[in-house]
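Below you'll find a set of structures to go through.
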Structure P
Amino acid sequence: MVAWRWASVVCVLGSLLVGCGEKAQATPRAPGLAVVGAGEGGDGGKGALTWTRSLAHGDSEAPSAAVAPNGDVLVAATYREPLDIGGGPLPFDQGVSRPHLLVARFGRNGTLHWARGFVPAKTGTTRTRVGGLAVDPRGHVWLVGSASGFTLGMTRFPEGPFVARLSPEGAVERVKAFPGEGALTVHAVATDGASGVVVVGDLSGARDFGDAVREPSDGGRGAFVARLGMDGRTQWSRVWSAGAEGVVSARAVAVDVFGGVHVAGAYSGNVCFGGAAFVTVRQHTPFILKLSRQGEHAWSHDLRGATGAASAVAVASDRVFVAGGFTTRFYFQGQLHDAGEHHGFVVAYDAEGHERWARSFAATANALATDEAGQLTLVGTHDGGLDLARTRAPAGLYVARLLPDAGQSLWVRGLTSPAPASPRSVAVDDQGSTVVAGALRRTLPPGTPYPHPEDGFLFRLRP
């Protein structure tokens with residue numbers, strides 16, 4: 001049993017969210033985020049806050065972050081108002097109502113290296129959206145999402161879904177589109193070592209993935225996965241659907257050291273990923289799927305009986321971790337996990353797809369990351385109690401480090417704020433430090449021209 005105690009408040013990030021630990025530049029930030037707890041080792045030990053940064057971006061979408069091989073932190077976000085994160089004002093056109101796009105790079109100590117702003121075309125109709133962000137071993141930045149006709153230098157982002165490769169200095173090197181009809185949403189991207197990336201998402205209608213034109217059967221909404229080389233060319237793609245009455249959604253992806261592709265999401269109706277068919281009467285049920293490097297089915301599982309979705313997946317040596325949220329109940333290794341009300345879950349399989357352990361708890365499970373030791377880092381929100389830490393804690397955001405063999409909590413760090421928090425991504429660098437990106441809901445007076453504005457945050461914790 002891992003010992004636990006909650007420490008007193010170690011840093012309050014008041015009306016302007018200011019840095020703690022390492023020196024931080026003061027920029028406008030969302031109000032009221034406070035660090036309230038630590039695990040074994042005390043405030044100066046495991047999970048202690050080292051620095052924070054903010055993005056007063058005013059959009060309803062939380063930022064996404066990734067860690068580069070040298071420990072730098074890359075951030076992508078949308079913004080709907082003038083923004084300066086420390087390097088001068090970013091490009092902004094008040095005559096365009098759709099969100100703009102930001103990509104920025106911070107050093108290991110939180111110092112801003114560069115920031116790039118993309119202004120939507122005045123004639124564009126697609127809403128700008130960040131689907132995911134990843135950095136490959138060579139330092140290239142891979143960004144996926146939806147564009148509203150951006151132009152940067154001589155490179156143009158076509159309107160609609162895209163995959164873009166940027167240089168370590170932020171120059172756009174390649175952009176790939178998915179021409180066709182119907183909706184296509186790219187939800188996540190993961191690097192495949194130095195060989196390229198894998199992207200996942202949802203689609204309806206026919207789309208050209210580069211290797212073939214694919215569409216869900218019977219006019220339904222399906223899920224896709226595509227592996228791209230470093231040159232952006234598609235090596236292979238797959239699409240799964242559950243017919244006109246069903247839905248399949250791919251929400252997260254991770255690639256192991258052997259090139260195995262792990263896809264997590266949710267389905268309704270009847271779907272076959274290549275093994276046994278899955279059938280659910282629930283509105284949606286979580287699933288996890290493994291494909292070989294060549295895109296062939298290796299194994300797949302669902303959390304039968306659960307109503308919910310898998311929203312995150314991470315891989316380590318001989319472990320596959322899946323997290324998400326659920327209601328109702330499911331069994332794992334013969335043990336019942338009963339949500340009662342909405343709960344989060346983390347389940348672990350070995351590389352061959354055998355069940356290892358599961359934890360369910362009264363909190364959300366938004367994002368996962370693994371480190372070189374195979375430990376698991378989990379972020380989410382909770383309403384109080386935080387049974388991951390086996391103690392009472394004020395409601396808010398949490399970061400938990402779990403041991404890989406059975407999921408015991410190594411340490412938990414809690415943060416609170418008067419505004420609702422939305423953690424979106426977590427990454428662990430080569431030194432074991434944790435980087436979390438998300439947003440706090442901003443309160444604005446009536447008449448605000450866009451709904452649910454948020455201010456992004458970015459912080460780093462010690463190992």
Structure Q
Amino acid sequence: MNEGQGHGNSLRGSLSLGQVVFFGLAFVAPISIFSIYGVAVQSSKGMIASAYVIATVVMLFTAYSYGMLVKAFPNAGAAYSFAQKSINSHVGFIVGWTVILDYMFSPLISALFFGIFITSYFPAVPFYVVVIFFVTVITVVNVLGIKIAANFSTLLLTLQVIFCLSFIALSIKGLVDGKGMGTLLSTLPFFDPNVKMASVLSIVPLLAFTYLGFDAVTTLAEETENPRKTLPKAMFLITLIASLLFIAISYFLQMVYTDIDSFIDPESAAMQIFAYIGGNIFVSIFVAIWSTAGLASAVAAGSSAARVLYVMGREHVLPNKFFGYLSPKYHTPVLNLLLVAVVAMGALVLDVMTVTSFINFGALFAFTMVNLSVISHYFIKLKKRSGKDIILYLILPLIGAFFTGSFLMKLDYHSLLLGGLWLTCGLIYLIFLTKMFRQPLPDLYGSGKETGLEPRASSE
């Protein structure tokens with residue numbers, strides 16, 4: 001019986017490339033662009049499509065780094081495992097501790113938005129009832145197994161894609177009928193000589209938020225068929241597909257509704273545009289699908305959070321009996337999923353700003369450290385320093401680290417304060433765990449030899 005694996009059980013490798021891509025896209029939630037469009041287009045002075053192109057390039061650098069590391073370490077611990085094995089165990093712990101913010105609080109914010117949307121349309125339904133229903137659904141789906149969670153996310157993602165394509169089709173019809181710019185082609189969403197580049201760059205960190213989750217598929221490394229090949233492809237495809245949707249949607253949003261200063265409320269500007277091109281029925285359809293998008297994203301986020309906690313528990317960095325437990329029946333980290341559910345219930349007491357602050361800090365910190373981990377593992381430890389290697393293992397990840405690190409530093413005071421406090425708590429726990437760094441983390445005593453980190457090549 002392998003210690004730290006819940007009575008000898010292990011995560012089962014059964015997911016295909018398509019399932020992993022859909023799982024990641026569900027976390028990203030392509031429909032989320034409509035939620036931030038009004039604020040983003042006004043901040044960028046109308047060049048949001050151009051800003052998305054820049055954000056795409058930045059995210060591709062980080063996706064590249066994740067791909068390089070998952071080839072070396074195909075473990076469910078994701079950023080935690082990457083930093084732990086590329087830099088050292090102490091840094092790995094801090095990265096794992098911080099990335100938990102991103103994954104653990106994502107279901108919470110989805111529950112919060114879901115509750116706000118549903119109760120605004122059905123005021124008679126208590127907010128707490130909606131939140132409890134939401135958390136129950138995502139927990140049950142994740143407990144039943146990763147394939148059920150992936151299929152559930154795929155179904156709900158399909159609805160989002162259909163809606164996005166329907167919006168583009170309605171926009172094209174509106175433009176042909178003379179609405180908005182009255183033409184299908186224009187360079188203004190990409191380049192306006194009257195707009196300063198500083199305005200465009202200022203909004204890129206916000207747009208990067210819509211990409212959060214593309215990295216979560218690395219937590220499925222031990223449940224994916226041939227993860228060393230599948231996951232790098234999946235992350236590239238997730239980033240590219242999401243980017244194409246974001247750029248196309250932002251382009252048509254601006255083309256079909258040119259007066260970006262006339263929004264009644266920038267935070268709900270998309271609703272105003274929907275009513276303009278499709279009437280109230282289209283608005284209602286959006287609300288319904290947006291609600292399901294929250295479910296899909298929360299399932300993916302909860303699954304990812306539970307697996308990072310599982311690996312940290314399996315390696316005895318967190319209490320093994322709880323965090324390292326797997327259900328013998330479902331082969332899922334049930335106790336961790338229940339903990340995620342408890343945190344998600346925080347939607348009853350926390351506000352959007354606080355939760356978003358935690359998520360932004362955790363994600364950008366992890367992105368930066370993953371980029372640096374590529375340099376540490378390949379360039380420094382493996383001494384890959386030939387002409388081509390300098391580009392692949394130093395310059396590219398360094399560019400990624402520069403951009404994500406810059407975004408991290410540009411977060412608002414609220415985000416940096418809360419994130420910093422969480423980081424401090426992790427550091428205090430690490431000091432306690434290592435007795436003032438005089439002892440190595442438990443994994444270095446050999447527990448890692450018993451973890452069964454190698455994923456299974458195919459489903460059983």
Structure R
Amino acid sequence: MTLRSGRRHQIFAASTGYGAATLAAALDAGMFGPGNRVHRTLLVTNNAPNPEVTPALDRMPGFDRIRARFDAVVHWNKVIHPHHPAAWVPRTQDITAWQRLLRHAWDLGSEPVELALESIQAAPALALAAVFADSPLDVYADGLMSYGPTRDALPHSVHGRIRRLLHPDLVNGLRPLLLSEYAVPAETVPAGAIQGVFAELERAAPPLEGQGLAAQEQPGGTPPGQDREGPVLMLGQYLAAAGILSVYEERELHGRMLHAAARAGHRTVVFKPHPSALPLGEESLQLAAEAAGIRLVVCDTPILAETLVQRLRPALVTGCFSTALLTAAVHYGVPVAAVGTDLLLERLSPYENSNRVPVTLVRALLPDLERDGCDGKPLDLSPAVVNGRIAPLLTAVGHCMQPEGCAHLREDAERFLAAHCEGPGRPLGPETAPYFKRRRLRALGLPGAPGPATPVARLRTAVHRIRRTP
């Protein structure tokens with residue numbers, strides 16, 4: 001039945017549990033206005049490489065707590081089957097037909113529609129923005145990638161409708177580069193609202209399954225991060241599935257994490273695989289744990305890492321570039337440390353790979369568990385660190401990743417790189433060099449790559465200076 005005239009519809013697209021939690025927190029904080037005379041629909045998308053065998057976010061334990069904030073839940077995969085959500089955008093001549101179909105299927109009538117989308121530069125966000133071509137857009141970011149530049153240029157028909165970027169403040173006061181070239185204002189989702197949603201999900205989660213995992217649960221009592229006898233929570237990624245590392249190399253990286261945890265004095269590790277990761281073989285992981293003298297427990301329950309942090313109260317959380325490393329530190333004060341960031345910075349290809357920014361932030365902020373160990377101190381996100389060290393580094397990396405879209409960052413990038421060279425015309429110092437490729441610096445005519453700039457780089461520099469000239 002069509003809703004009464006005068007109401008409007010808000011459609012919130014989400015593909016991950018963390019993204020849905022971010023939306024729920026934004027709603028709780030009133031960032032989408034009061035709920036009266038608004039019909040809110042959660043559009044679930046499953047963007048996993050094999051969505052047929054990967055549970056969607058609405059199969060996550062505790063989803064009913066998220067569901068309570070919406071009037072309806074619909075599924076994008078069902079609507080566009082057999083197309084994959086990450087690869088399908090409607091043809092221009094079919095857009096009108098698709099809007100009619102969706103308005104009928106989702107009972108939207110002819111009333112106004114507003115969209116809240118993630119990953120605006122790719123499908124399915126681009127598909128939804130195309131179908132509802134007159135709808136205002138809000139973009140939300142559910143992880144560290146929001147601090148990086150926009151991956152692809154957006155047509156004016158899309159970026160001209162974006163009202164704001166919503167994001168968790170995971171790096172205290174750091175301004176996201178995402179959509180900055182379009183002057184889209186960024187708004188932070190209040191930390192208290194996010195923590196409230198995480199707490200709801202933790203209360204709703206069932207007892208954790210897995211060999212011996214239930215014995216690690218500590219409901220109530222000591223806050224996360226304060227029980228020094230707690231286990232290490234090791235976060236897996238999808239490195240082989242994304243083609244960043246081979247399956248063997250990803251296994252080796254997990255082994256390095258286990259040995260580093262053992263050298264730091266820990267004896268129990270709970271491993272949470274990434275839901276999109278390839279099967280890496282639990283037997284080989286157990287053998288690596290035995291070699292390191294570690295008791296290993298694998299948690300396959302489809303819950304957020306934040307739920308594990310609250311349940312287990314780990315003494316340490318480790319991984320390579322998971323957003324949950326920062327959420328554990330920022331929201332719960334849990335000590336965090338990284339393993340393998342230098343390897344990943346070297347392997348990420350092309351240079352503009354969006355994962356480069358999360359890896360850069362984790363390497364720059366977190367201690368290296370293999371090299372530095374972990375002293376248990378809270379993560380330092382003071383203004384001196386964020387504004388004095390992290391923001392300038394991220395500006396330079398962002399410009400190198402997207403020199404056209406981030407042309408406005410060139411002068412700041414030049415200044416940062418010049419300050420970190422070993423001398424005029426010399427390469428970057430050993431601490432800064434891993435973040436940059438010398439070939440990329442030379443192609444862009446930036447400090448840090450010995451030798452003359454290419455003709456293309458000289459032309460780009462000249463054009464940039466002309467544009468900057470009043």
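helix-only ellipticity at 222 nm (-39500 (n - 2.57) for each DSSP H run of 4 or more, over all residues; to 500) computed as -22500: which structure among P, Q, R?
Values: P: 0; Q: -22500; R: -10000.
Source structure: Q.
Which one of P, Q, R has Kirkwood radius over Cα pairs in Å, for residues 74-193 alone, as calculated from the coordinates, equal to 18.9? Mind dumping the intermediate values first?
On the way: P: 14.7; Q: 18.9; R: 15.4.
Considering all the candidates, the number was obtained from Q.
Since every read-out is calculated from the coordinates, none of them should be taken as a lab result. Here the structure is a predicted model, which is why all the values come from computation and not from measurement.
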